[in-house]
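Participant: In the part that follows, the structures are each spelled out as structure tokens.
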Structure 1
């Protein structure tokens, strides 16, 4: 399947699902929500400071009359209200708005809201960079700080499952490290080799896993040729699995803010789709994230 921003929007359109936005007082969020409404992707519930939301909508001449607005005294309260709506099945998609990620996640993971699921939650960022011929899924840039080998296996599985739901039957996974040679001095490189072995043994189902691979080797088949590295996925990865949140977050923000690549960002592994973009992401990337969450619901 040719996975593009247009195909994601088309798949999500004309089957609107109720989505609640926690702390919606942000113009890019409102622009994305309005666009998603017009494309019949979601029916929005906007939680936040009513005066700020109304003022932003008025200044941008946005008609939000079809959206339900719920007043909240603070971003923290907005998250609580939103989670209760999801727990009560009054909303089927949750979106992080203008609220700190740590605050959002701390509340979202409370047992009382029962949205965590049985596995590990991980952040999925699906980029559409102009310099590459296919989408690149980067994980994990936001949730898991220093994942263990087993946690990396679960993060990898979440990424593979997400792409398979999106229509890519056999994703190619590059497990990133500093170099293609495993060394005890860099434990992440040993984990990468173990994950590749797990993939070869069928742990992750229909996918191809290689690692460790430096980023240049993963992205460029020419780099592999020049360095004499044999690889089946070089120049063709669908997934870039980062060793920790530091490298993942830097790669995410380099693609988003330096390369200006459109991005759809969600949390995988929860019982409901969760849209979680950077607060500084533009309206188009927020729209793509909403559409991806809707398509996965």
Structure 2
């Protein structure tokens, strides 16, 4: 038997919608996710842990700092020894670990025997002083980050992932070479303000967070966002097509959903689990 076809007498909808045409009212019902299975079992939702002691929290921070170093190395974020991640010590809160060396706010090594990175200290110490809510900071000369930094401009809010940084990133335009003095660190901290990221012109990227997992994920996302914008800008210049930006209303609403500290921490857990699997947990010791 030959196949039968049904013809419907209705206009074919176009794939391109005229934004100027009035839109019908849409009633949006937000999806409510349950915390239990259909059989009533409690779902395990990963959250930042609670600690029984400050020593336990210190160990957690050091282990996740070690994981973050490995994640950055795997993704080629470093240029030789340029690039650093630090986390504030929960016991000596005016001290911070960087490459598992404990340093006080005067740059003296308290735990460890290796010399400190002067640029790391100059930048990180001033951020910790200016931002008591910041417990971790990441800085590196990633390829896409330093490429985009040459424009000395903020990111365009053109993708959902870019909205991690909606009204939460700055551009530090005063490049003075390698950061070796506290004044430059103070200026960078002032430029960062209360945001989570800074694009350091002709230099690289900087991110901060309430914990090292959050700060590390913001760095990964920021570098990818720089990459996406470089591609989009090049494609736009070559094709003549204009980029479509996210509206202010949608940007603000989405940023509240995806840009919080808990979202940054959670997003890094996949990278952390990857390191556990690759190393069999050797970095935890």
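Participant: A value of 19.4 was computed for mean count of other Cβ atoms within 10 Å over residues 144-151; which of 1, 2 is the source structure?
Facilitator: Answer by label: 2.
Participant: Which structure, out of 1, 2, was distance in nm of label points 7 Å out along Cα→Cβ at positions 48 and 136 derived from, given a value of 3.0?
Facilitator: Structure of origin is 1.
Participant: Out of 1, 2, which structure matches 2.6 when distance in nm of label points 7 Å out along Cα→Cβ at positions 200 and 216 is calculated?
Facilitator: The value was obtained from structure 1.
Participant: Given a value of 26, 23, 15 for semi-axes √(5λ) of the Cα gyration tensor in Å, for residues 40-207 alone, calculated from one of 1, 2, which structure does it belong to?
Facilitator: 2
Participant: Which of the displayed structures (1, 2) returns the greatest value of FRET efficiency 1/(1 + (r/R0)^6) of positions 64 and 160 (r between Cβ atoms, R0 = 41 Å, to 0.05) on calculation?
Facilitator: Top value of FRET efficiency 1/(1 + (r/R0)^6) of positions 64 and 160 (r between Cβ atoms, R0 = 41 Å, to 0.05), among 1, 2, belongs to structure 2.
Participant: Out of 1, 2, which has the highest value for distance in nm of label points 7 Å out along Cα→Cβ at positions 56 and 256?
Facilitator: Across 1, 2, distance in nm of label points 7 Å out along Cα→Cβ at positions 56 and 256 peaks for 2.
Participant: Matching task: 60, 37, 29 is the computed value of Cα extents along the principal axes in Å. Pick the structure from 1, 2.
Facilitator: So the calculation was done on 1.
Participant: If relative contact order in percent (Cα under 8 Å, 6 or more apart) is calculated from each of 1, 2, which structure is the one that comes out at 23?
Facilitator: Value 23 for relative contact order in percent (Cα under 8 Å, 6 or more apart) corresponds to 1 out of 1, 2.
Participant: Related question: Upon calculation of FRET efficiency 1/(1 + (r/R0)^6) of positions 112 and 176 (r between Cβ atoms, R0 = 25 Å, to 0.05) from the atomic coordinates, which of the structures 1, 2 produces 0.10?
Facilitator: Checking each candidate, the match is 1.
Every number here is computed from the coordinates shown, using simple stated rules; none is lab data. Given the structure is predicted, the values throughout are model-derived calculations rather than measurements. Cβ atoms are built from the backbone, for glycine too; each structure is taken alone.
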